[in-house]
Structure I
Amino acid sequence: MASQPSHPFRSPAVLALADDLSGAAETACALGGAVRLSLTADTVAGADGDLVVDLDSRHLPSAAAAEAVRKTLHGVRDRLLYKKVDSQLRGNLAAEAAAYAEGAKALVIAPALPAARRTVTGGVVHLDGVALHRTDGWRAERSAAPRSIAEALTGLAVRTVPLNVVRAAPDALDAEFRRIAAAGAHPIPEAETDADLDAIAAAALRLGAGFRLLGSGGLAAALGRALERTPVAAPEKSTAPLLFVVGTAEPGAVAQIAQLTALGAHHVPLDPGELTSGTARLPDVTGTAPTVLSIDGSAGLSPGAGRALSTALAALALTYPGRPDLVLTGGETARVALDALGIRELAPLGEIHHGAVRSRTPDGRTVVTRPGSYGAADSLRRIATALRPDLLRP
């Protein structure tokens, strides 16, 4: 099986693009070191060091999303490029990938995320061994899940690289990537483990800047392991109120919230109709225990309503007193909340668990972002314990 390189690659600074905030934070943390996370592409020109940009393009029409990629990359030189994509292939994947491919020899496409049990075999994403289109991973989307990565990337010529080649000698994998690129296509290497992703990232680095990486947080972490970066300092302790804003329709969120409330957190489920009509209100919350705001999905949610609900939920959260530290689940929820606060940049400090990234705002507030589909039943409890170890009762 492929193994991690014996020595780090020295490279130019990384410029990574993501289509939502939780994915951008995940990527920044995966790369390691003092990475800046920007909520605006205006900071790319002249920026020093590693930079991750949240394009906030998940909700845009496909043409606008592609243009956001082109505009951000225009004039960029001497940067190692990375494009973060959703491990379940959601968003404007085809349009953004096509724009990202402009000027490249090939894209090395690897959306596998072994830490979340998401693998790629036969050119198909699998969740816990089940093909993506046979799962409910796209239940909140307006369309059905693609049956393959090639289908999700309609318009790009792609070729699958079998697992035995990924795990072969480095020269063999390099040669296969070159062969596919010479034929005008883009390689989709199979991957089941982090070691597979290490081999894929290492091959792209050996082949040079013309081979651009496109993948999930798993591939970003493999890139981070291959680069030489200085760890950031441990975060300082905060005593501010703690507010969880759960803006995801994932069924697992119910169990995650239940573990927090069992330890004394206040849970405020909010009616979707009242949220979008602007009539929802926060109850009086007393004491020091964390508060959890969530969307009540017991009656079902309309597909495609996520952006409006996230915006309304974030607006309501901002009325919470005491300038709380924030735990924001769901990329859209995180982005609209920080936009409303006028926060344009984050400094990632590390992961609490996979995908749950703790960051610091320029004015010193702590923010944790986490994709809505991530985390076991104890996810929110683990986050609360990391941020406020003495706040919840045992």
Structure II
Amino acid sequence: MTAFSLEPAQLAWCAELRALAAERLRPLAEKGEPGRVNRALLAELGTLGLLPRLFTSGALDLCLMRESLAHACTEAETALALQGLGAHPVHAHGTEAQRARWLPRVSDGSAVAAFALSEPDAGSDAAALTLGAEPDADRADAGGPGARPSPVPTPLAAHRDGPSAWRLTGEKCWISNAPEADFYTVFARTTPGAGARGVTAFLVPADRPGLTGTPLDMLSPHPIGALAFDAVPVTADDVLGEADRGFRVAMGTLNLFRPSVGAFAVGMAQAALDAALAHTTAREAFGGRLRDLQTVAHQTAEMALRTEAARLMVYAAATAYDDGAPDVPRRSAMAKLLATETAQYVVDRAVQLHGARALRRGHLLEHLYREVRAPRVYEGASEVQRGIIAKELYRTLDATTEEAGS
């Protein structure tokens, strides 16, 4: 298989996912409350075996899942993706005890995960985060929360001269699944003034004392909130990976999920294109069908062209990730950038072709129009993706030049 075609089994699986999304997931999504975690929907994703695949599939399979679900039920797609985003650091960097406690519950939908990176003043500039992790010598001496030693050696066992307990103080904002998640992957500053090198990732259960949250009323109908940390206790047993190396945990997670954000966008674009094709075929105007007007036909052709180009770039980026290619950051950034910008264009064009009917609350395109805007901002805004692409291009050029001169 190449990055530009799918095997028959993969195509059949995508068709099955679209059918499941329409028949079993969309009815549950429609019963949910906008802006709230839909636990019934999560449980069904677990029953269907889709949540466990977050930890057993590669990047391409993740993209196929997200694209297929988004085509028929964006709420199901987002619920699946947020479980993966919040729990992937536990899967990839957690201790045996952390994985044993949380991953089975994430997989069956009984525990809600969240990825807590952004802050009021550190969204796109993630390295500028200020949520503080102050050493807590008293709690370290007492053995940490609950004073129960971990049965599994922690990743910090070798760092005997460093702190083994901290208090988290500060804010997180724009956190999906907050404040209803059962645990958060939280990124905090353990070394002031060190930029990206002084950040540590912590697994913080929602019931930790001092942790509170409030929901935010957003354009898209997903659960998003702010978190407040008032001296929230954490210890070495809560660290994901290594102290002061949490930024690697964050970027590794985003490099995996950025192409799949593109897949989400492609699924929405395809749904909008399908709706436009059906409408312009059925709609009579100006003495014939809309599709027979050259200006309309050219618009649908352009929509299809851009959607397919975005799809291919997403698949290529995901395949590069699965193959361990060295240019994953650049490819991931390109895939997310092209796909999300394309989806915005395609949905907007579909709305224009439908006219006023697409602006009525409850219309598919009205729903997609609200959904499609956010992916150009979260997990790295479009401007951030352009910055990553340029940085990687010049880094490659400098390395080539240096090698040629040596």
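Just a few scattered comments:
- Comparison of I, II by volume of the Cα convex hull per residue in Å³ - largest value held by: II
- Distance in nm of label points 7 Å out along Cα→Cβ at positions 297 and 361 from the coordinates reads 2.6; which among I, II: I
- Entry that produces 2.0 once distance in nm of label points 7 Å out along Cα→Cβ at positions 289 and 377 is calculated, selected from I, II: I
- Calculated for structures I, II, mean count of other Cβ atoms within 10 Å over residues 313-320 is largest in II.
- Structure (I, II) behind the derived value 21.0, 60 of Rg and Dmax of the Cα atoms in Å, for residues 129-272 alone: I
- For 1.00 (FRET efficiency 1/(1 + (r/R0)^6) of positions 113 and 193 (r between Cβ atoms, R0 = 30 Å, to 0.05), calculated) the corresponding structure among I, II: I
- Relative contact order in percent (Cα under 8 Å, 6 or more apart) from the coordinates reads 20; which among I, II: I
- Parent structure of the calculated result -17000, given that helix-only ellipticity at 222 nm (-39500 (n - 2.57) for each DSSP H run of 4 or more, over all residues; to 500) is the read-out and I, II the choices: II
- Value 1.8, calculated as distance in nm of label points 7 Å out along Cα→Cβ at positions 177 and 241, assigned to which of I, II: II
Read the figures in this text as sums done on the coordinates, not as results from a lab. Here the structure is a predicted model, which is why all the values come from computation and not from measurement. Cβ atoms are built from the backbone, for glycine too; each structure is taken alone.
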